[in-house]
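S.K.: Take a look at these structures.
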Structure P
Amino acid sequence: MDVSDLKHYLVDAPPSVVRLEIEKHFEPLGDKQKRYAHFISRAAFEGTRVILRQVSPESEPIVCSTVTQNTTVCVYGYFDFILALYRSSGGDWKSLQSTAGISDVDLDHFFSYAAQFLGNNGNYKSFGDAKFIPRYQEPVFAALAATSPEALNFYKVTSGAVFFVGKPGLLHLGYPDQGHMTTYYPDSPDITQTEIEAVSKWMEQKKLLPENTRLLKSQENTFEILVASADTVIPGKGGEAGKETEFKIDDGILAGKTLKLVYGDYSNEMVTIAAHTKRAAENGDNENQRKMYGAYTKSFKEGSLLAYKDSQRFWIRDQKPSIESSGEWEGFAAVVNIERTRAFEALVDAAPSLIPLLPWGKDFEKDKFLSPDFTSLEVLSFAGSGIPAGINLPNYDDIRQTEGFKNVSLGNVLSAKAPNEKIPFITEEDLEVYQKYCDGAFEVQVGLHELTGHGCGKLLQETSPGVFNFDQANPPISPLTQKPVTTWYKPGQAWGSVFGSLAGAYEECRAELVAMFLSCEFPVLKIFGFGDGSSDINSEAGDVLYALYLKLFEPKSKKWGQPHSQARFSILQCFLQAGDDFCKLEYQGDSLKDAVIKIDRSKIPTVGRKAVGEYLQKLHIYKVTADVEAGTRFFAKMTDVDPEFWGGKVRDEVLANKQPRKVFVQANTFLDEATGKVTLKHYEATPQGMIQSWAERQV
């Protein structure tokens with residue numbers, strides 16, 4: 001790999017470390033509610049090692065071997081390396097620096113790497129799936145390791161894996177046969193994407209859900225599906241698989257192969273997680289919360305995703321709780337912000353009148369909009385590779401289409417600000433409006449994206465052989481062709497299984513386009529406190545709309561690192577192709593150094609909205625009719641990157657102006673078992689505070 005390319009993989013220095021503020025929302029809770037939140041937080045964070053282990057071999061694995069009858073030696077991953085240094089120094093970093101004999105600069109580089117490692121739960125970015133590499137050199141690593149016997153074990157076994165860049169493919173997460181990094185397929189270097197997809201197809205046919213599994217190619221003719229569960233022996237003779245745990249395949253590319261279900265993956269973690277979810281159930285405010293966490297406990301104990309789906313049904317029914325949560329793995333606990341929730345509740349009330357405005361007929365929309373609970377949350381704890389700004393759950397279409405869903409906006413994530421944040425590619429005259437209204441615009445965007453974006457649309461399905469959720473004798477007329485549709489989802493098929501790896505970016509793009517289309521409705525902006533509902537593009541509401549419209553591609557591998565990035569690039573293309581000088585990328589000569597994006601504000605409700613609507617209509621119709629061939633071809637065209645201009649000049653300038661992505665320091669809760677009281681502890685917004693918070697979490 002060209003050494004000059006590596007600068008884009010170096011860890012941010014300094015990192016953007018911000019604190020999630022929660023105290024004023026947590027303290028008013030009652031003791032029982034605080035215990036409920038505490039046990040949810042504990043269950044969430046106990047999944048940390050599961051996440052780390054699924055990122056890279058060097059992130060977490062604790063490998064222990066017996067040296068003598070009474071001696072066991074363990075080697076630690078980088079997660080434990082950081083915590084071992086904290087324990088050995090007692091948090092006295094100056095003392096550790098002196099012992100290691102390293103410079104102030106090297107210590108700062110260690111802090112930068114540690115903060116981003118902990119913030120991403122591993123050494124690959126949660127947003128982009130690219131590896132990040134320390135700025136300090138390996139001798140500094142060795143000097144730090146020498147200060148702690150535990151840390152030294154890690155250093156000896158990894159041979160500097162955190163620095164390794166010898167194979168360019170390993171700088172990105174992906175399929176092993178494409179040379180990328182993954183631990184979803186442990187000890188299976190020769191497993192192919194074709195085999196993985198064939199096993200996934202077989203699981204779909206058996207009605208086995210894949211979300212809590214990994215795949216091991218244990219022998220040439222044997223595949224083991226590893227199921228995460230506390231129990232290593234499943235109840236009955238096959239759990240959700242029926243009566244078998246071993247299957248001989250007779251046809252297809254897996255003909256002659258054996259597939260085995262093996263329970264007990266991550267069993268140590270699942271035991272602890274299930275213990276905490278059980279205690280959360282005991283402290284629930286109502287029957288839905290108790291049943292929800294009872295189902296979570298069963299799921300984590302037995303590896304039953306049917307039980308997990310039941311937990312989501314109880315979660316949907318738990319309307320307007322004081323404490324909100326989820327876990328699948330990622331897990332979170334949050335406190336409801338009652339004041340901000342009122343705006344989202346008003347948006348829910350308005351949704352049935354907004355959705356018919358979208359550019360398709362009622363045949364392609366749910367028969368009845370299932371009004372969800374939509375709350376503004378202040379995050380207490382969020383265990384995962386990164387924290388989103390909003391969430392729409394559950395991800396199971398069969399539940400979403402018929403039973404409902406929930407939306408949440410994470411308020412203290414939206415409002416978290418790093419000092420001296422730069423805003424590149426915006427003109428000076430637009431900067432003041434953008435800075436003033438970007439938070440408000442983001443809240444409107446998240447609300448519409450999660451509620452109406454992910455919440456709209458009816459998948460045309462053959463729900464069981466010969467049974468359809470539409471009039472199959474007189475199929476709906478496609479607005480794209482003006483002819484009856486000819487494709488739909490077959491029994492057992494789901495959106496994700498049909499559209500495969502494209503589904504994530506495609507759906508995020510569709511939801512974002514819905515938000516952009518409906519944000520042009522000025523009564524929506526009024527719901528969030530902007531304007532009086534009148535359509536004046538030069539009003540304060542117009543400022544918010546303008547800021548909303550002003551809101552990672554790796555060209556060598558032709559691989560998008562993050563679904564949202566692929567979606568946003570395609571929306572920029574939509575803007576640029578709208579015509580009538582609606583959107584322009586302006587720069588001087590061949591240099592893009594001072595490039596800015598200009599949008600004609602006056603044309604947002606007309607030219608801009610028309611272009612968004614036409615793009616959205618195509619994406620939506622292809623999705624709901626399962627027209628994967630046309631949808632894939634169209635979306636690929638919209639996300640195609642000219643390697644010289646977009647993948648070269650533009651990308652280089654974007655990377656040169658790239659701002660560090662925020663990593664969040666989260667509070668901890670502590671339970672006094674004698675009194676039943678829970679206390680909250682915050683940490684400073686520094687890498688040292690981030691390390692201390694994790695050390696005191698003791699996961």
Structure Q
Amino acid sequence: MKRNYLILIAFLFLMAACKPEKKEVQVPSYTIEQFYKNTNISGGSFSSDGSKLLVSSNETGIYNLFELPVDGSPMKQLTNSEKESFFGLSYFPNSDKLLLSYDQGGNENNHIYMRDEEGTITDLTPYEGARAGFWGWDRDEKSFYFQSNKRNPRFMDLYQLSLESIEKGKLSPKLLYENNDGMDVAAKSKNNRYLALTQSITTNNNEMYLYDRRTGKKKHISKHEGDATYNPQFFSLDHKHLYYLCNEDSDFVYLSKYDLESGKKEMIYKADWDVWYAYDSYNEKYRIIGINEDGKTNVKMIDLSTKKEVQLPEIKGGDIKSVGLTKDENRVRLVVGTSVSPNNIYVFDMGDTKAKKLTNTLNPEIDVTNLVEAKVIRYESFDGVQIPAIYYQPKIASAEHKVPAVVWVHGGPGGQSRVSYFSLIQYMVNQGYAVLAVNNRGSSGYGKKFRSMDDKKHGEDDLKDCIWAKKFLTGTGVVDESKIGIIGGSYGGYMTMAALTFAPEEFEVGVNIFGVTNWLRTLKSIPPYWESFRKALYAEMGDPTTIDSVALYNKSPLFFADQVTKPLLVLQGANDVRVLQVESDEIVAGVKANGVPVEYVVFDDEGHGFRKKENEIKGYGQVVTFLDKYLKKDEASKMK
């Protein structure tokens with residue numbers, strides 16, 4: 001018996017000795033510069049003959065205009081800006097002239113410019129202190145439309161500018177709609193007779209009107225009970241129907257149409273998620289519908305003659321995010337993206353089974369297999385509400401090698417973290433940080449009930465959602481619960497400061513990227529052109545001119561900066577018109593007074609977000625340096 005026991009012990013020791021050691025996963029460490037050698041490409045409007053696309057790309061370090069041939073030939077650079085980011089709008093009809101847009105240093109006062117065939121750029125909306133937004137070409141291709149607040153800084157009027165006046169050098173836009181009542185022009189019939197207007201009541205409730213320019217009469221067409229939102233999309237070519245998105249009597253948004261003569265409403269398309277855009281091709285042969293499906297875009301292309309869905313070419317490993325067609329409806333442009341690669345552009349001709357890839361936006365120095373695909377998860381918050389989130393787990397993470405983590409909070413209020421590529425997140429994950437991008441209550445994309453759950457509770461229940469995200473992270477078994485930070489931009493920056501102020505021991509560090517810290521000032525200093533949305537914003541956040549100011553004071557981190565105990569990094573654009581630099585100046589001074597480590601970087605040539613690669617590299621590089629310093633301090637001390 002004893003002999004058998006000794007044999008068993010020896011056998012177990014032998015098996016243990018023979019058991020292969022678990023190898024630690026090795027992943028190349030990429031630099032911030034390598035991640036920002038990626039190229040971001042946007043736009044993609046076809047030329048009149050369908051042979052090329054107008055795109056904006058930041059491959060030069062700042063956004064410039066490029067011509068992208070559909071035959072796969074190399075892109076041709078059209079502009080050489082070194083200061084401002086240029087964004088393409090459209091080619092001129094039957095011409096290589098084009099329209100573009102840019103602002104000054106991020107001040108959001110975009111103008112519309114013409115670039116002629118020789119490369120000369122002319123401002124077509126030269127109105128000082130005003131902004132302009134392109135609204136498309138007229139069907140006769142002799143003019144285009146734009147909105148501008150040049151008449152009244154608070155309201156956007158609708159104008160029509162003829163090519164004849166441009167050619168003569170005497171810009172004389174025709175005023176189509178003078179906005180004196182704070183409504184927003186959302187859609188226009190092709191014959192210019194009808195306008196669809198919206199009036200914001202709250203962020204969860206608005207009204208829709210039909211304005212007849214011929215009679216001057218305005219008709220209320222969205223009479224409803226309870227909260228509902230209405231978002232006009234387009235009028236039919238025969239001017240008989242208005243197509244619009246709404247969530248009347250529904251938690252999710254669906255597509256409907258309104259008969260202008262009878263007033264009859266009809267639901268056209270509904271999904272189990274929000275329909276968030278819809279449009280018809282030039283001659284109404286196809287309808288394109290985009291669905292916000294759990295953080296991804298699900299695009300449907302429907303043949304209106306057969307009512308059947310068109311099978312789009314399958315893009316292996318990619319999600320189609322948007323579709324654009326030539327005027328003859330024979331050629332299609334696809335924007336395709338993933339969580340491990342920036343968006344790319346593909347084209348195909350109707351009837352093709354495969355699409356041609358025209359761009360390669362991921363830096364070839366980065367092996368896509370070393371990046372981490374986003375995973376959609378749910379976790380339970382303090383009151384049982386299920387919170388959607390996007391999770392990125394480093395490949396090196398394991399129970400034996402636990403990693404630090406950050407809770408990422410999107411902008412807004414009412415934004416959404418989505419399954420898409422963001423170099424900063426992939427850089428953090430590559431450097432060994434788990435990232436959980438939370439869609440706290442109040443986020444869009446999950447129904448109007450969820451969207452309204454944080455109204456006038458900001459910095460309270462939504463903050464608890466972020467805190468409870470820690471439970472999910474520690475529950476993975478691969479995250480070190482003592483090394484969890486919080487990071488966010490704009491509203492997410494506010495949530496970062498709310499966490500460090502009102503729950504100072506929950507997170508080890510905070511990164512505030514142009515975040516609100518004083519709601520009283522921010523809500524009083526919103527840009528003038530937000531006037532139509534101001535009351536809705538006040539309804540959600542609180543009115544700083546009423547008794548709401550008490551609650552706004554109590555949820556503003558600036559006034560409680562003495563409670564911050566954990567290290568803070570703040571990034572701010574000097575030209576930010578949404579969150580003024582003074583917001584960050586003051587919170588930095590307040591936290592420094594506590595003797596708490598604070599790092600502060602101001603970018604003189606940025607507004608509410610980064611446009612220049614050099615600033616992304618500097619700012620986002622400092623984010624990881626900061627996290628390494630305070631969340632990996634044990635590892636750093638060991639290396640010493």
Structure R
Amino acid sequence: MEGTVVLSVLVVSLLLLFTSAQPLTYDLDDRKGLGRVFDGIGGLSGGGATSRLLVNYAEPYRSQILDYLFKPNFGASLHILKVEIGGDAQTTDGTEPSHMHYENDENYFRGYEWWLMKEAKKRNPNITLIGLPWAFPGWVGNGKNWPYDFPDITASYVVNWILGAKQYHDLDIQYVGIWNERNFDSKYIKLLRYTLDKNGLENIRIIASDNLWQPVARSLLLDPELSRAVDVIGAHYPGTTTIPEALQTQKTLWSSEDYSTFNNAIGGGCWARILNQNYVNGNMTATIAWNLVASYYNELPFGRDGLMTANEPWSGYYAVESPIWITAHTTQFTQPGWTYLQTVGHLDQGGSYVALTDGEGNLTVVIETMTHNHSVCIRPPLLPYKVTPQKATFQLQGSFANIKKLQVWRSQFNFETKRPSFFEKLAPVKLLNGSFTLDLDEDEVYTLTTLTTGQKGSYSDPPASATFPKSYKDDFSVRNPPFTEAPNFADQTGVFEYHINLTDPGPHIFTLRQVVTQRPVTWVADADQTISVLGDHKWQNITVTCDVYMEKSNTGGAYVAARVNKGGGFVRGAEGVFFWVFTDGTYRVTNDLAGERVLAEGQAGTHEYRWYTLSLTVEGQYASGKLNGYLLWKNAVVLTPKNGWAAIGTRSFELAQFDNFAVVAQ
């Protein structure tokens with residue numbers, strides 16, 4: 001009896017061992033129909049001036065960066081470019097200029113989003129273009145921080161941007177959103193649809209509401225007219241899941257903003273996991289990364305949260321980060337219009353797989369085995385799960401049963417050895433009776449495809465990384481069309497544009513002018529003062545010099561600043577050393593942008609419509625200032641902050657001009 005028990009235990013153990021060693025089989029089959037139509041993978045430029053420094057790169061580096069982002073079969077090969085419709089307000093890392101600063105003002109050459117869309121289109125003529133407002137000029141809200149009180153004005157403002165894109169740049173915008181991550185208004189959405197149609201833009205599709213699933217999905221189910229107006233439900237940071245109400249609408253579902261994660265290896269792991277699982281778990285057919293390229297000062301909020309990094313135009317250095325090659329696993333072997341198979345899902349030992357077809361016999365399979373701790377995104381929280389090494393067999397059936405060979409591309413993060421290998425082309429796999437088996441380790445991404453066009457594009461290494469020059473000058477006379485902003489200035493509140501001064505030129509014909517005269521309909525709490533920063537956030541001992549010209553009577557003012565320590569959505573709390581002059585004849589030195597901590601003050605004899613030269617020197621804990629070359633104040637004690645950017649700006653939302661800007665740092 002005892003021997004029989006031992007034998008039974010041995011048999012069971014052997015059966016368990018044999019069973020665990022057998023790879024599980026996953027069918028890839030189209031006989032029961034297909035899933036949803038794939039709409040593409042994209043990146044978001046804007047939502048806070050995130051491409052600000054890219055335009056300042058010299059060639060060939062600027063074109064190389066653009067190739068890594070958009071060129072088909074080269075790098076990320078993005079299918080979608082989503083851009084901010086600039087609204088003159090702070091929207092995360094800076095402000096983007098509006099095409100209509102004022103009600104009777106239209107200019108479709110401001111900013112760099114037009115240029116970026118054209119460059120993307122030049123590389124990929126089929127790229128999908130999307131526009132979305134984060135903020136609006138103040139006149140749109142008629143002085144209120146709410147664009148829906150005058151929905152006809154808001155709709156016309158947005159439609160003008162779409163018409164201007166076509167008229168002045170030959171750009172066809174295909175989708176437009178409502179108001180980023182803010183409440184939507186059903187009446188406005190319907191009016192936007194009507195205004196688009198009235199202007200011959202029936203082909204423009206509306207995305208709503210670039211926020212959460214629930215409110216808009218429920219509204220669509222209750223309001224047939226609203227449902228007819230909306231084409232796509234776009235959710236932000238959905239955590240790869242959707243809700244029943246969104247599925248019940250039968251609308252196209254997108255993760256219309258996602259990722260937002262530091263672009264190291266874990267950021268690449270986050271991106272790999274959600275690109276697959278947004279469809280597997282949530283039926284989302286497009287995923288768009290915030291942001292496209294981390295091309296803003298690294299000390300601003302969410303530094304290096306782009307698919308790649310390009311924030312040193314002064315050196316030419318850029319970095320092609322892991323998310324670029326993770327993107328390529330999908331984008332180089334699919335296109336919008338392909339269709340997901342119904343047979344997609346999770347792997348038994350963790351990870352996921354998707355399969356897509358073009359309907360003409362081609363098949364692409366993307367597999368990821370990212371572990372929890374190596375694929376955490378910045379949001380939302382990621383519930384615990386486990387991934388272990390596993391064998392997986394994939395059985396091709398239906399119209400794919402006769403495929404004999406698949407191309408193989410692999411990325412291995414190799415967190416243990418810290419020697420990753422991204423987007424490596426392996427030997428093709430030959431199928432036996434329509435099946436293939438893979439040994440899948442943790443933290444890997446595989447693409448198996450019938451397409452043979454993939455390529456890991458490359459250029460010679462860019463120049464070495466370098467700090468911002470310690471000596472920097474700009475008299476704003478050398479213009480760089482088609483851009484309206486001066487190189488390396490990053491507007492944080494207000495908009496500073498190139499200007500030709502015909503009113504009182506003297507030696508100051510070409511200037512930089514702050515042009516926003518009314519608080520915008522804001523997305524975050526802009527400062528009450530305008531500010532544009534520049535330089536090295538580590539600067540401590542520097543001299544900042546600039547000519548200023550105030551255009552507001554009685555209460556106008558302008559400043560130069562050093563050691564400015566905050567920007568982006570935190571700009572209201574910026575500290576530093578701010579040297580102000582005012583049109584009432586006074587000056588003030590403050591330790592903060594708000595002007596509440598006064599270090600020195602007195603009479604300056606300054607007035608509007610005259611040029612003055614301000615010079616601010618900060619050394620150690622002491623600061624001094626000159627007006628027109630004469631020492632106006634000295635030895636103001638500065639205890640904090642210890643370092644920060646240089647800056648210029650105005651007392652309020654007012655017109656003012658700047659010229660002959662210079663910084664010398666020790």
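S.K.: Of the structures labelled P, Q, R, which one yields 0.2 when distance in nm of label points 7 Å out along Cα→Cβ at positions 321 and 337 is computed from its coordinates?
M.R.: Q
S.K.: Ranked by distance in nm of label points 7 Å out along Cα→Cβ at positions 361 and 545, which of P, Q, R sits at the highest value?
M.R.: R
S.K.: Suppose you compute distance in nm of label points 7 Å out along Cα→Cβ at positions 121 and 209 for every structure in P, Q, R: which one lands on 3.1?
M.R.: Only structure R yields this read-out.
S.K.: Ranked by distance in nm of label points 7 Å out along Cα→Cβ at positions 129 and 217, which of P, Q, R sits at the highest value?
M.R.: Comparing P, Q, R, the top value of distance in nm of label points 7 Å out along Cα→Cβ at positions 129 and 217 belongs to Q.
A short reminder: the numbers here are calculations on the coordinates, not readings from a lab. Just so we're clear, the structure is a prediction, and the values are computed from it rather than from any experiment. Cβ atoms are built from the backbone, for glycine too; each structure is taken alone.
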